[in-house]
Structure P
Amino acid sequence: MSQSKNVYHKLRDILQLFEYYDLTFPLSQGNVMWPTMPPLRITKIRHKDRDMSEAHEVCITTQDFTHIDAPSHMLRDGFPIDKYGVQSFILPCTVLDVRNEKSREIAVSELREFEAELSTYECIVLFTGFKKDPREFVYSWRYLKSETSEYISTFKNLKLVGIDTPSIAGWSGKVDVMEPLISRREAVITHLNLMKEGILIVEGLWNLGKLFGPGDRIIHGILVAMPLNLIGTDGAPVRAVFLKLKE
């Protein structure tokens, strides 16, 4: 057997050691979007009984549901998402349990207990316990204070930060039914602290709780968060999958 075949078989055997978890929010017509964004639309444009095949038109922004932020989302000279190689989206990852019903803000003090993970892994994901309602937008979630994102940015090994909430920052929009919970400036700074260091941001991860067993606070594995290859855009929807070693 050739050396390349040996490698492929070894890789296959290694991959069989993992459980695979889909962390992508399922999309369907009628899902609520970020309130200041246009709605998700999934429209059937070809029908099998009429056209002998089926096709759909999908209209979605780069900044909703499970998606990735490139630096160009807020940095004037930041790289768009297509400037990152695919290896940037497949990373050793640790998922940290930061659930806390008593505070919306994720403070620096909460992350200090995870410094060993923050200084080791290329990717961290924050599990806040947020439960996205597909039919009603929830305005309150746990988020990073700007000083917390600045603290995270000091770990030069980090390439990607993920979270299960609609944004790493708090709600900063303004609609009739809800005033901002933080200022727009604070939300921007929270993002920029990471983007200036070239750290990608994945927001809207879904169902992180299924990774954790009783008493678990930290989960290790591999995150695959592959975006659409959109040229020149500030981000893209992603299909996020987590690989965790079988028990």
Structure Q
Amino acid sequence: MEQDGLVKGFLLDGDGGGRAVGWSDIDNWQADGKSFLWLHLDYSQPSVQQWLKNRKGLDYLVVDNLLEEDSRPRSTPFHEGLLLGLRGVNLIPGADPEDMVAIRLWVDGRMAISTGQRPLASIDDMQRAIESGEGPTRAGEFLAQISEYVMNRIGNVVEDFEEIFDEIEETILAEQGRAQQPLLSSLRRQIIELRRYLAPQRDALSAIQGLKISWLEDADKLRLREVADRLYRYVEELDSIRDRAVVLHEELVSQLSEEMN
């Protein structure tokens, strides 16, 4: 249950598990070199805004990024930490998948703070991993694992697009596509919107490869590179679907013109 803007709070034990914490635990927590603190906060809550601004050791530039409303995909090293902006797909029933949900992250060697306003399934994925003992053991693993969860959900949506498009294509090529025109137009719009965030997200994750941050190990960079590679493939697949959609739209227009004549 959300506790005054604290959506998730876990103190990781370094072995893949962890325990849930509340505000009192967080305020009394001291970094000991073994445990790792993760907080997911609702940045729209005044109490969260005030807590971040008063948090010792958080630079105002970090706070501004965590509270930014219109956050775009990017990665920015800052001292011994990393600011990362990602977009995950909106899987709330009835929501359009291209209506992507922003997540802002600050990760250093001691803790990770993620902020958002709308629910994101990838955050729940991380919670389940920690509760089952399969969570990250340190900062670099946290960054790689949360990025993987975000990409897994995006991959599912891209696969769904491909399946839907295959069905539309089959119908139109069978010259029965009049009823598919609204769906085809909607699909083209969704693909354009989804791709708009995936391309810069791919670039943001790729840029991490060249960073030298003490807590980011080679194994973490390898996992992040694999995530970026997957994103590259997703963008290519969306481009392919978009190109096929243009051809199908022309075919559909031709069919409708013939019917009118």
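No value in this document is a laboratory result; all are computed from the given coordinates. The structure presented is a predicted model; accordingly, all values stated were derived computationally and were not measured. Cβ atoms are built from the backbone, for glycine too; each structure is taken alone.
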### Task
Figure out for me which of the structures P, Q the number 61, 56, 41 belongs to, where Cα extents along the principal axes in Å was derived from the coordinates.
P
### Task
Identify the structure, out of P, Q, from whose coordinates helix-only ellipticity at 222 nm (-39500 (n - 2.57) for each DSSP H run of 4 or more, over all residues; to 500) was calculated to give -18500.
Q
### Winner on relative contact order in percent (Cα under 8 Å, 6 or more apart) once structures P, Q are ranked, highest first
P
### Message
Given a value of -0.32, -0.55, -0.64 for log10 I(q)/I(0) by the Debye sum over Cα atoms at q = 0.10, 0.13, 0.14 Å⁻¹, for residues 4-107 alone, calculated from one of P, Q, which structure does it belong to?
### Response
Q
### Query
When you work out distance in nm of label points 7 Å out along Cα→Cβ at positions 188 and 204 for each of the structures P, Q, which one comes out largest?
Q
### Message
For mean count of other Cβ atoms within 10 Å over residues 52-59, which structure out of P, Q has the highest calculated value?
### Response
Q
### Query
Taking Cα Rg over 2.2 N^0.38 Å, for residues 148-235 alone from the coordinates of each of P, Q, which one would give 1.26?
P
